[in-house]
Structure I
Amino acid sequence: MISINDLVRARFQAPDLDPIEADPLREVDALQETQLLDSRVCHLTSTAALLFELRTALQFDSGNAALLVVRDLNFFEWKSSAAPGPLVSWTVVSNSPGRRNGGFCVQLGFFPDAQLELAGDLAEFYVLEVDGIGDVPPNYSDMDLGRVQEELPLWSSACRPLQASTSR
């Protein structure tokens, strides 16, 4: 087991993991119905990481979380006109991977009304199994952040990487 944070810090080294059938680094809309839980940008290492909920996903049969890491980041932009309550699940309605300046880029559209675009030299995507979070996502209408987070993958969560892909 490794923490999700440790995967962000490490460089891609997953030759023994299964390939991803619906690879969001190459396929349009492979992330549909996943939920963006959190994002991190480390300016010291020029790295961005996106943590996803997979229990709602249309394209993934295994795993309950996913991680997208973009290294040598050169663009990160979040736009939202939604005025959600204190807790909201940002559900992916579209994703469009591509190439920019020889590197990787992706545009993501969310419900309710948000867009995220990021680009960098290299991207890694991991399908993960996080123990102890249950089979279904939490009820966000509960509005108790502590209780909701008990049922979600977090950066500190121990996980087993199941599948992986890189943009190389």
Structure II
Amino acid sequence: MALEEVPVGQAADGRGLVLFVPTIADPSAPTAAELTAGTVKALTYSLVPDGFRHETTENTITTGRYTLKQVLELAGTVTDTLEVQYVSNSTTPTPAETSLTEGATGFIVHRLGIPNETEPAASQKVDVIPIRAGVQRKVAPTANTELQKVQKLFVSGAVHRDVAIVA
């Protein structure tokens, strides 16, 4: 057997985009126009380095069979959670502070692997997460840090993973 080839990876730096999109007609097929509309807010650079925390948990159903010593597993429900942490500025509020007000509804669109400055376009893959914004909570200030807020974004519908943007 030949030695396995090492696949080439891709740097994450500068290759992520997080948008707040108030309206998407079909979350399984967002359009380029919807993702570039004037109401869309880019949140990427409001977020602190570890400030986009989208977690997915696939729950397990355990089952068995008559006299079988082995416990079997089946895929169960999926739970998505989303929390964001961002810089805060009381003089000039950040896009995250102004768009993610408590109770705001819409979609978080997350794109990876394409330079941040590249406008969303047809055939790019994105995750579309319907949300309702929770309370903006202040993070306790510490020396040599920026003021920050953390916020739970309640997942309010089906999450669409790796869907292609349509023209």
Comparison of I, II - label where distance in nm of label points 7 Å out along Cα→Cβ at positions 62 and 118 is highest: II
Which of I, II yields 23, 19, 15 [semi-axes √(5λ) of the Cα gyration tensor in Å, calculated]: I
Structure (I, II) behind the derived value 11.5 of mean count of other Cβ atoms within 10 Å over residues 38-45: I
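Since every read-out is calculated from the coordinates, none of them should be taken as a lab result. All values reported here derive from a predicted model rather than from experimental measurement. Cβ atoms are built from the backbone, for glycine too; each structure is taken alone.
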